[in-house]
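See the structures that follow.
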Structure P
């Protein structure tokens with residue numbers, strides 16, 4: 001069952017029970033590319049609803065739309081914002097580079113729904129027309145960038161930041177619990193001087209804090225909206241106060257400080273704010289990857305590896321080796337990090353491809369940024385729940401490795417000099433002797449002096465000693 005809708009190119013048969021119209025149907029027909037649906041994702045659909053409602057309210061406020069039409073559009077937009085019309089947004093990422101098809105999808109759905117609310121049949125274009133009324137004062141060229149910024153901002157604020165913060169808080173608690181445990185430090189994948197396990201974990205926390213702050217620092221760029229630019233940045237066919245008024249309504253609806261951009265031309269031809277956000281997400285991914293790699297290396301073994309950390313036993317790790325447990329949460333998080341790096345490469349390249357007054361890579365930029373946000377948030381939540389919270393230290397194993405470390409000899413350097421200390425370490429290594437035995441045999445250190453000077457706990461905290469320690 002279909003109905004006939006019309007656009008500027010003529011009639012198009014549309015599924016009778018759908019709210020979309022001719023231009024959406026043309027896009028469905030001409031762009032059957034991949035399965036990734038851009039407008040089927042909740043953040044994008046919500047942002048479209050927020051934009052169209054803000055535009056309708058602004059046009060009514062400025063005398064560009066009747067209160068009746070604006071009210072109908074706002075009611076339809078509220079349903080889009082709430083998620084009840086998600087099935088009416090079927091378009092894929094790989095379409096027109098300006099996002100025009102997605103913008104018209106929103107215009108058609110909200111016009112048809114508004115007309116339903118007014119008692120008119122689908123496809124009637126009365127009393128609400130998709131172009132003349134829902135899209136009034138807008139072009140896809142400025143409307144779609146607004147959707148990009150609104151969706152990315154809300155996902156960072158409401159999804160990514162809480163997920164990453166929960167993980168860092170778990171790790172911060174672990175750092176405090178592990179402060180008393182002194183372990184072998186490692187540089188170049190070789191033994192180094194001692195360090196507190198709490199300090200190691202606190203280092204992960206600091207990197208997460210810094211990189212998450214880097215993501216948050218890109219939000220002001222996302223708060224600047226291209227609305228009011230229309231086709232090429234001149235504002236043709238929009239009220240002079242339309243951009244500022246729409247931005248104000250969006251700020252009120254979202255609680256985010258959105259405002260009209262200071263340069264509309266730049267906002268259409270380049271998406272530097274989105275590229276900066278993507279780069280910051282890559283930085284966060286790098287910090288998470290370093291942490292996950294450290295954890296799985298510390299947990300390697302458990303008997304033939306380092307084995308100093310114990311991970312939760314979530315699922316069997318092998319189809320052939322009974323009892324094997326793998327660091328699967330670390331692996332999943334690092335795979336996400338790799339994917340985010342790839343997404344950022346795509347965003348950076350796409351952002352470089354603006355020509356004249358328009359960048360026509362908008363949908364793929366938006367898709368990759370939102371995917372990176374979602375993947376990092378989901379992976380951090382999973383890692384927190386199924387790995388970080390159950391992370392344990394194998395203190396016996398840590399103690400064994402610390403006692404065997406030749407780099408404890410560093411504590412002797414201040415007393416007998418670097419070269420004598422190095423000779424002791426090399427002799428112990430070559431002879432397979434204990435470091436203390438090699439030191440005493442050298443004649444440069446007595447057993448009592450070794451016990452006094454070589455204190456791993458003091459070495460791990462050289463500036464936190466007291467006279468009575």
Structure Q
């Protein structure tokens with residue numbers, strides 16, 4: 001067992017002995033104290049040992065069972081594959097095939113989907129046998145999939161040591177505020193939330209794991225605000241991890257006196273760029289928000305604003321376990337905590353990881369991000385989207401000749417459309433968008449669209465000579481239209 005894994009297991013063992021009656025896990029209809037948590041994890045470890053497999057996939061909603069199985073897989077030294085609920089069936093099948101997951105623990109609603117993917121149900125597990133050699137590097141504890149920048153999710157292989165080192169750093173970062181109750185708003189399949197939950201357990205705090213239905217979270221970008229506020233009011237958590245769009249919901253409802261943030265002590269926000277004005281609004285209503293920065297390839301968080309050490313607009317200073325420097329072109333390079341490799345590719349051996357993000361440091365070592373090096377954008381819900389993928393879906397739908405998709409730090413993606421025929425009615429464009437959306441997972445779908453008054457051409461500076469869109473020029477030209485759908489300030493609980 002690795003040193004960090006042994007340390008984490010020992011912490012839970014100590015909590016089981018010294019805090020035996022403290023609530024460890026709180027699901028929709030079930031609570032477990034630390035003594036029962038430790039005992040149940042040990043029992044599930046034995047179940048996994050009896051199966052004699054190496055790779056286990058979890059396709060579970062947030063809840064007590066999801067966390068218990070996650071811990072059992074971790075402590076048994078197996079590879080845990082986490083399947084986000086916002087992936088579509090084709091993406092989930094891809095993840096299972098590529099990872100060669102021999103056992104799956106899933107929600108009952110996935111019965112038909114798993115059968116179609118070649119799995120059979122027996123007891124707790126869905127079974128499937130694979131004959132090919134494992135595509136994963138040795139020592140992979142967690143296989144987390146990116147949200148599919150080109151439609152096909154990419155597997156990031158991480159060791160237990162790299163994940164649990166970040167866990168300890170998050171615990172240390174929040175310690176000055178002493179949060180004793182963390183509520184998971186994001187799916188456990190999101191690495192940032194997964195590690196945040198580990199940090200809560202490492203600290204001996206209570207971890208609330210309400211289901212998506214209880215929370216009012218629908219897919220990657222839907223929020224039923226009354227359900228969310230009701231859950232927060234009934235649970236009274238002291239720490240949360242948010243993506244920017246969820247922070248906006250809480251800030252807006254707090255401004256309307258519909259949400260009382262008084263009990264919150266530590267709220268981390270990440271996953272996408274956060275508007276500095278939103279951070280100031282959060283502070284004014286009493287939400288103790290700390291922006292951070294991370295990426296799956298570096299086991300999530302690498303920078304974080306912390307109590308007494310924060311600067312709004314920055315993503316904070318690097319955590320102690322990493323080094324960060326800037327390349328000549330301003331790209332953020334990270335050393336420490338890197339992935340073992342991508343699934344099915346050669347192991348990662350380079351010393352520094354190129355993040356793909358551009359940044360700059362101030363004199364005190366706070367990092368400020370300046371945008372992405374490539375075209376990929378990140379929505380305000382923290383989902384990565386490659387616009388080429390979505391644009392291809394749109395332009396292959398009959399009436400759409402040209403499409404430009406943008407969603408950087410926005411809750412919904414906006415498409416600029418030019419039809420093949422000038423007399424094409426708007427209804428046909430709307431139908432083409434709806435048809436494209438059916439083929440896309442919800443985080444990549446088009447939520448707003450604008451009909452262009454002229455096509456992109458080299459002559460107007462919006463197209464290169466070889467027919468590729470000049471993205472920066474298009475964003476600048478149509479900034480007013482795109483900004484109109486950044487977010488609604490009128491969020492009514």
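Just so you know, all these numbers are worked out from the coordinates, no wet-lab data involved. Keep in mind the model is a prediction, meaning the values are calculated, not measured. Cβ atoms are built from the backbone, for glycine too; each structure is taken alone.
Structure above, values below:
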{"read-out": "Computed -9500 for helix-only ellipticity at 222 nm (-39500 (n - 2.57) for each DSSP H run of 4 or more, over all residues; to 500) - originating structure among P, Q", "value": "Q"}
{"read-out": "At a computed 25.8 (Kirkwood radius over Cα pairs in Å), which of P, Q", "value": "P"}
{"read-out": "Top of P, Q by distance in nm of label points 7 Å out along Cα→Cβ at positions 139 and 419, largest first", "value": "P"}
{"read-out": "Which of P, Q yields 15 [relative contact order in percent (Cα under 8 Å, 6 or more apart), calculated]", "value": "P"}
